[in-house]
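These are the structures, in structure tokens.
Taken together, the values in this text are just the output of simple stated rules run on the coordinates, not laboratory data. In this text, all values refer to a predicted model and were calculated from it rather than measured experimentally. Cβ atoms are built from the backbone, for glycine too; each structure is taken alone.
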Structure I
Amino acid sequence: MEDQNRFLEIKKVSLVSIMGNVILTILKGSVGYLSGSTALIADAFNSASDLLGNVILLQGLRIAHKPPDESHPYGHHKAETITSKLLAIILCVTAIGIGYEALKLLMSGTISPPKSVAIYAAIASIVMKEGMYQYSVRIGKKIKSSAVIADAWNHRSDVLSSSATLIGIAGAIYGFPFMDPIAGIVVSLLIFKTGITIYIEAINSLMDKAPEKEVLDDIRAAALKADGVKSVKDVKVRQYGSKLFVDMKICVNPKITVEEGHGAAARAKENIIKKNSDVVDVLIHVNPCLVHLDKENCANCPDNDQDLKDSPK
């Protein structure tokens, strides 16, 4: 039920983004063509690439929220990270195309200033994109979706690119026609930077980069609160799309039964999942605490199974 509600939120965000980008692509494309603004046409292509990205985002997150199956026992959550990576590639390709066309026009030396109507289209784009950013980033943080947050920052980069477009158009109208294609080049650089940032974040996630130290500390603390857990060792957390998988070792009193040791592990797992709703599963290896039986000194217990074998009885 939680995943279904999460996907419904994502679907609403995506539909808002799709409708907004359809309007902006038509508005900026038509006004850019009629007014003769290279920067505004470049910005229209940016909105068109965003529209394609929104469709990919919606489809990717639809896959990410499918339940586990025989071929994907851990679920499909990494589809969300792959979607972020595809969005980043689209942004970079779009940026290169926009930059190339603007540079070609700048070097041609035949630049005509655009008509003043282009200014109003650029202002409309800034206002709409800032509203789309605020809405998307709020939902993205609420449901902890890297793909939705990436799409939100795409909207924010569009605010910056439309601002550069506005400056370029205004400069061209007031006697500096070269500022229009220069604004197009600035737009392309801003889009490219955003794409690279999103791509690096997606790669880090696919390589199972550990989360922030605060997350690890909270997981360790939650496990330590479980009755019967003497210490927590070797905590490893890997990101799987928007979800987390945890591996750890715990030390327990060597005089308790196997059943009691597994009971301590079950309580530790329950505490961790209650503390962090993003944790899907926790794999806990139970070790006997062979050095210290008091919880205060148990931090000095051996860290691995080989050490435990060699520890004093």
Structure II
Amino acid sequence: MQTIEELQEIAIQIIENQNYLSEPKSLYEPIEYAMSQGGKRIRPLLALMASDLFCGDIEKAKPSAIAIEILHNFTLLHDDIMDESPIRRGMPTVYKKYNKNTAILSGDTMFAKAILFLIKSDKNHIPALVETLTKASIEVCEGQAYDMDFEKRNDVKIEEYIKMITLKTGVLLGSALKLGAITANASQKDIDYLYDFGINIGIAFQLQDDILDCWSNLEDFGKVTGTDIADNKKTFLYLKSLELASKEQKEVLLHYFSSTNFDKDEKEKAVKEIYEALNLRLIAKDLMQKYNSLALENLEKIGIDSQKKTNLTNFANKLMHRNK
């Protein structure tokens, strides 16, 4: 059994050692740029951790680890266009550095490349791996569609928001673990428990992202903060604030979140003041803890020695205390 640090170093190296450049340069240079921006490499790490959990051959999990990271970055290229995000990981987003059409086309190519990496896996595992990745791709798109729909609605429920982040964030983490477990020949029951573990840490991860977008800074977070408020995103913070707000506070929230013509700093200040008055940061952190606990319950059900689960337990708890 390897340590998280050892597995993370492997995850980083297998992503960084890939050569994403080819011809035409206009298509592949943006892919190289996107894949070389660093990041936490959480998804390839999870694929390797899942393989290691079931004493699998790490080498056999590497194609899946690369595939899930390429797929993740493909979704970011398109997300940044739709959200008009200028910064990602402290650098200009692909569409800002190049242009929208290039980012769309390069993203499409990345999706196909992800599938090609899976085909390098053990032939007995390829059907299950491809099914897992393509299903995850569809569900991430469903999550993004819900996210965009919510921007135009004023009746979004917290349950709907949780479903959306399950699809948009949780699914990729769960699928990364599932891919690694498949390559290690884990039982279907254990794969399902591990997938649910990933779903729940993904929900907790996104809730932490919501908090960081509101209360972090560009240097720590690696992308522009305050965008959820500026873009009228129906995050947990906003939806819960509507439940708890006084009549006056609710009027302020509805005014700002129904308008696109406003001073960004003024809006952010007014909304954050309400969030803070309602103690939303602590409430969101409590919900994060709930999903973290659910994840650990899923992990506990997996039929292997608890000592082997230490890496994933530590990983889940570490997500609770990140600042970027």
_Comparing Rg/Rh (Cα atoms, Kirkwood Rh), for residues 185-288 alone across I, II, which structure shows the greatest value?_
I
_Structures I, II, by distance in nm of label points 7 Å out along Cα→Cβ at positions 65 and 81: label with the highest value_ = II
*Where does the value 18.6 come from, among I, II, when mean count of other Cβ atoms within 10 Å over residues 193-200 is the thing being computed?*
I
*So percent of Cα pairs over 39 Å apart, computed for just one structure, reads 13; which one of I, II is that?*
II
